[in-house]
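Take a look at these structures.
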Structure 1
Amino acid sequence: MTESETYLVQPIGIVRSTLRSREDAPKQGSEGAPDAWLEIYPAFREALEGITPNSEVVVLTWFHQAHREVLKVHPRRDPERPLSGVFATRSPDRPNPIGLHRATVLEIDRPRGVRVHPLEAIDGTPIVDIKPILAESRDA
């Protein structure tokens, strides 16, 4: 691989949320984030088969409003904290602004998608993937 190599990431849907701006969004889902809909594009709705209410998932998003040239930030935007590399933080501003969100499935509406809680992504955020949280195997 080289530094100039690129990869295509295709959104599978978009977030529908009452959060309208970065300023509205809590820093983590557990800090008061609302329910949100994962509106899945028709071409990918079959991939929802097997997701059930009350299951936990990890939603990967693309922070489309992120600043991709940022390499260091003050954690939690607190200037009293020393600068840290973005790879050591959960900052949305980073070279590849992939969001990682743990959420519980509340409802599945096949024509629309999946309602989850909590989700701190803002309305219109592209969804890159959804992955189940697997129970640890006791036989391992």
Structure 2
Amino acid sequence: MRVDLAPARESRQTVQSRALLTFLAQADRCLTAQEIHAQLHRQGSGIALATVYRWLTRLVRSGAVDVLMHDDGEATYVRGSDRHHHHLVCRSCGRVTEISEPMVERWTVEVATRAGFADVSHALTVFGTCSACRGSGPS
């Protein structure tokens, strides 16, 4: 009996999703689907734009990627951590800082309770200009 010890071939979908997650984990800012697609192509990937959108949708649903909606309605994507968190996003460079703030958690529960809501969830994105783009330290 012959036993094949070579690893099973990964499906194209697995390779694409891993490439997308790896790329997003290394990104230092939030990116649009078009920016992700263009940068992956520059790195030699043949992934189609429709596939990028499809995988981003799946990864957002699974919680592996966060989608950040900007004031102009544009969606950008960033790899998130497994814990509950919020985002600070620089309007100038797109840099994302993940934050966890207990006061926000308490406030959302208090507001929801006063309004008669239960089983609440929330997402918070704060937009501003980072210190690097302002050319100075935090103020």
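Out of 1, 2, choose the structure whose coordinates give percent of Cα pairs over 22 Å apart equal to 51 when calculated. Mind showing how you got there, number by number?
On the way: 1: 43; 2: 51.
Source structure for this number: 2.
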Can you say which of 1, 2 returns 0.95 when FRET efficiency 1/(1 + (r/R0)^6) of positions 52 and 68 (r between Cβ atoms, R0 = 30 Å, to 0.05) is computed?
-> 2
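Quick check on the output: 0 is helix-only ellipticity at 222 nm (-39500 (n - 2.57) for each DSSP H run of 4 or more, over all residues; to 500), derived from one of 1, 2. Which one produced it? Before the final figure, lay out the partial values.
On the way: 1: 0; 2: -12500.
It traces back to 1.
From which structure (1, 2) was relative contact order in percent (Cα under 8 Å, 6 or more apart) calculated, if the value obtained is 20? The partial results should precede the final answer.
Details: 1: 39; 2: 20.
Considering all the candidates, the number was obtained from 2.
Computing distance in nm of label points 7 Å out along Cα→Cβ at positions 44 and 84 gives 2.9 for which of 1, 2?
Working: 1: 2.9; 2: 4.3.
Answer for the origin of the read-out: 1.
Can you spot which of 1, 2 the value 15.0 was calculated from, given it is mean count of other Cβ atoms within 10 Å over residues 36-43?
Details: 1: 18.4; 2: 15.0.
That value comes from structure 2.
From which structure (1, 2) was mean count of other Cβ atoms within 10 Å over residues 108-115 calculated, if the value obtained is 16.4? Mind dumping the intermediate values first?
Details: 1: 16.4; 2: 11.6.
Source structure for this number: 1.
None of the figures in this text is laboratory data; all of them are computed from the coordinates on show. As the structure is a computational prediction, the values presented were derived from the model and not from experiment. Cβ atoms are built from the backbone, for glycine too; each structure is taken alone.
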